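Computed from the coordinates by the stated procedures, all read-outs in this text should not be read as laboratory data. Owing to the predicted nature of the structure, the values given are computational and were not obtained by experimental measurement. Cβ atoms are built from the backbone, for glycine too; each structure is taken alone.
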Structure I
Amino acid sequence: MTRVILIRHAETPWNRERRMQGHIDTPLSVAGRAQAAALGLRLADGGFNALYSSDLSRARETARAIAERSGREVVSDARLRERSFGIFEGLTYAEMAERHPEDFARFDARDPDYVMPGGESARAFWERCLACLGEIGERHAGAEVVVVTHGLVLDAVYREAHGLGYHEPRPVPLVNASINAFSYEEGMWRMESWGDVGHLDPALVTRYEGRAR
């Protein structure tokens with residue numbers, strides 16, 4: 001069994017504005033940098049065996065704060081990126097609906113095989129990130145690893161662990177700079193804890209219900 005600590009990257013300005021980020025390389029906000037620093041202190045003992053990160057800046061900046069305190073090297077993997085949203089990236093939901101009404105209607109219908117222009121389907125995204133996380137789990141069997149990634153990667157693992165379908169609402173929020181613990185064994189995911197922000201000052205907690213990315 002591998003213990004996998006999944007961390008959603010710290011806050012960005014676009015998280016606050018509720019803009020679709022996807023593959024756009026947004027930096028952390030001032031609050032996000034403070035969140036990342038707090039994560040670094042929380043994980044400073046380096047009790048884990050490896051540290052992985054998405055290659056996007058918001059995840060790498062968060063992982064770097066952990067690396068600086070723990071002494072672990074960051075291993076970057078592009079397969080841990082957020083889902084690509086193509087023409088929707090950089091837009092709020094209202095802007096998506098106004099500028100691309102037909103594509104937004106198809107996206108909003110939550111068809112797992114719908115591909116927005118320039119983006120990827122939910123199913124292809126799940127296959128990408130879950131395959132990567134499965135490889136990490138197998139590579140570090142019997143150990144504990146930390147993976148800094150994105151909201152919908154956490155969503156994918158949550159759904160996999162609970163058998164929750166794409167059309168079903170996720171009953172828990174996605175929280176920036178949160179610690180989310182899972183075990184992985186023989187291709188199966190089991191959740192241990194979700195949304196742990198005990199390391200954050202309450203004023204720094206940013207959580208999003210629904211479909212915020």
Structure II
Amino acid sequence: MSFTEQFLAEAGTILAKLDAAAIDKCVEALAATRARGGRLFVLGVGGSASNAAHAVNDFRKIAGIETYSPTDNVSELTARTNDEGWETVFVEWLKGSRLKAADAILVFSVGGGDLERNVSPNLVRAVQYAKQVGATVCGIVGRDGGYTAKVADACVIVPTVNAAHVTPHAEAFQAVVWHLFVTHPALKAAATKWESTVETKKAA
């Protein structure tokens with residue numbers, strides 16, 4: 001089997017092993033956030049930060065949820081990193097955004113954060129603060145041992161099928177799962193452009 005065949009086979013195995021109940025629990029939590037007029041904050045670092053920016057668009061445009069990501073403002077992110085330190089960039093941003101119990105955070109992360117190993121401590125501090133104020137915590141992560149998975153109200157874990165490919169699979173499947181979220185009938189509030197164009201042609 002070639003590397004490409006192996007990688008694709010791993011992706012197929014992950015798809016088959018994703019926990020549909022955990023996905024539905026996240027959808028329910030996000031739908032409840034929208035219903036009560038809460039906002040959604042998507043947090044991620046590295047490749048997950050890029051995924052967060054994309055997801056903000058989809059949750060706003062397709063699901064109709066007021067959504068933001070702190071990593072979209074590079075000036076504030078780097079100022080806080082420079083002046084206060086990396087560990088507190090997200091929690092201080094959430095405080096400045098007046099995070100409240102009606103709101104939710106959605107964590108994109110490979111490991112979900114681990115203070116003891118000093119891995120993504122900024123995500124851990126943000127999750128701790130969200131729990132403190134009573135906000136809903138959801139996540140899409142790639143390992144079950146991280147902080148997010150342990151304390152989240154709802155969390156989708158991307159199964160590890162090859163320890164050498166945890167990061168690429170976790171970040172790739174973040175996109176698969178959040179696209180499922182916004183496409184789910186419980187969340188989808190607006191038609192996506194291409195599909196609506198095709199439907200219009202069929203009707204004509």
Ranked by mean count of other Cβ atoms within 10 Å over residues 119-126, the structure on top of I, II with the greatest value is II
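For distance in nm of label points 7 Å out along Cα→Cβ at positions 143 and 159, which structure out of I, II has the highest calculated value?
I
If Rg and Dmax of the Cα atoms in Å, for residues 71-190 alone comes out at 14.8, 43 when worked out from the coordinates, which of I, II was used?
The structure behind it is II.
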Taking relative contact order in percent (Cα under 8 Å, 6 or more apart) for each of I, II, the highest value is that of structure I
Value -17000, calculated as helix-only ellipticity at 222 nm (-39500 (n - 2.57) for each DSSP H run of 4 or more, over all residues; to 500) from one of I, II, is from structure II
The highest value of volume of the Cα convex hull per residue in Å³ among the shown structures I, II is in II
Output 0.95 (FRET efficiency 1/(1 + (r/R0)^6) of positions 31 and 151 (r between Cβ atoms, R0 = 25 Å, to 0.05), calculated) maps, among I, II, to structure I
